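Chemist: Given below, in the form of structure tokens, are the structures.
Laboratory data are not the source of any read-out in this text; all were calculated from the coordinates shown. Bear in mind the structure is a predicted one, so any value in this text is a computation, not a measurement. Cβ atoms are built from the backbone, for glycine too; each structure is taken alone.
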Structure P
Amino acid sequence: MNRLLDIVAKALSILLYPLFVPTYGVALFCYAYSLHADTLPWVWTLIAILGTLLFTCILPVTSIWILMRRGQVSSMQIENARERTMPFLYTIVGFGFWCYLMINILQAPLFMGFITIGATVAIGLVALINRHWKISAHLTGFGGLFGGLMTYCLALGAIPTWGTFALWLSISLILMYARLRLNAHTPAQVCAGWLLGLACTFLPYCIYAYA
């Protein structure tokens, strides 16, 4: 049973790897926006998703792989907090290009622009915090996705069902358990990561909407 739980925890950590989450989010929000508001052109949607995949996943993952080959990083999961500085710097650069793509080139809907900037700020804060404390990047990513969902609902006046909340919170708790199961973080680190991601992608739009 313990071996099975370890396998499931590792699988979840890979599936919800922080650098995959922005692509999941953009695909989700493009679909939801086309469903509940204006239909986005399929070419726009394709460029947004592929651009997000390139800048927030492929480029950072490639840089981590190169660092691992050079012996500067021990694994793709970067469990050692002291090894995270350079990968985070490359990731922040990639996220910066992503922001430029979404906001300046594609001129994404306002709520999506707020989410994009919030996610980039979250990555920067994780990089700073990580120099002193190993906050969970996995939970920051998923908390940011949850915050993005809340921003979407606020921007479009959508009322999420209790089932939707329960589903996303359940996935968050399962991911927290997975990271704890793998001894990657402490309970405080996973909770702080989730709250940081939530705050960065939700609070800015709240302030804008109610200012």
Structure Q
Amino acid sequence: MVDGLRAVRYDVALALQQLALADAKMGALIERVGPFALRVKSSHSPFEALLEAILYQQLHASAARAILGRLMALFDDLHPRPEQLLAAPEEALRAAGLSQGKLLALRDLATKTLDGTVPSLALIRRLPDEEIIERLSRVRGIGTWTAEMLLIFRLGRPDVFPMTDYGIRKGYLLTFGKTKAGKPITADMLPKPEEMLRRAARWKPWRSVASWYLWRACDVLDK
């Protein structure tokens, strides 16, 4: 494990083999991109992971990192516990750089962590994907996409397909569509969810792996 990141626990070799057999074009993309290099950060609790997700929403990464650093400085350079966040003065949290919307979202996250809506790390590892998405989506500021990112990049779940993600839709178009590399891509060119879902049915139970390759397609094919 390096910098808190570890390899996924599912069988990547089997996933790549089955994806290539199920979908020749996906197999060609895998060949073009090369080895699967996803690493997951699973040491954070769901509360800590979602706290960071909320902070990073609609902000440049450097600005979000700065706010996170100032927030953690209020709690001895650690992620606050839910009860600490709820007890912290609003003025101190706003001074750290939190907007009113993010402050309300973080306090709702803390409240729903304490009441059990947001599961503990030990529990979330045992829950099915659909229940995790449903429970996390009850938190202010957390939607399906954010829950899906947690499933893929924090929990290392193998069969998640974030079909609303722009990178996934663009990667799908570049891989399976008729657009030419380097041609500007407009919103009306992006594939519809139902089209993507039909093809993605071939990729089960490895849709997270296929998704990673679609993200990489945006770098490899759009040149």
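Chemist: With distance in nm of label points 7 Å out along Cα→Cβ at positions 12 and 116 computed per structure, which member of P, Q shows the largest figure?
Modeler: Q
Chemist: For which of the structures P, Q does the calculation of distance in nm of label points 7 Å out along Cα→Cβ at positions 148 and 164 return 0.8?
Modeler: Q
Chemist: Now, a different point. As an exercise: distance in nm of label points 7 Å out along Cα→Cβ at positions 156 and 172, calculated from one structure in P, Q, equals 2.0. Which structure is it?
Modeler: It traces back to P.
Chemist: Where does the value 21.8 come from, among P, Q, when mean count of other Cβ atoms within 10 Å over residues 44-51 is the thing being computed?
Modeler: Structure of origin is Q.
Chemist: Suppose Rg/Rh (Cα atoms, Kirkwood Rh) works out to 0.96; of P, Q, which structure was it derived from?
Modeler: Structure P accounts for this read-out.
Chemist: Let me ask you something else. Work out the source of -16500 here, i.e. which of P, Q gives that when helix-only ellipticity at 222 nm (-39500 (n - 2.57) for each DSSP H run of 4 or more, over all residues; to 500) is computed.
Modeler: Q
Chemist: Identify the structure, out of P, Q, from whose coordinates mean count of other Cβ atoms within 10 Å over residues 124-131 was calculated to give 12.8.
Modeler: Working: P: 16.6; Q: 12.8.
For mean count of other Cβ atoms within 10 Å over residues 124-131, the value 12.8 is produced by structure Q.
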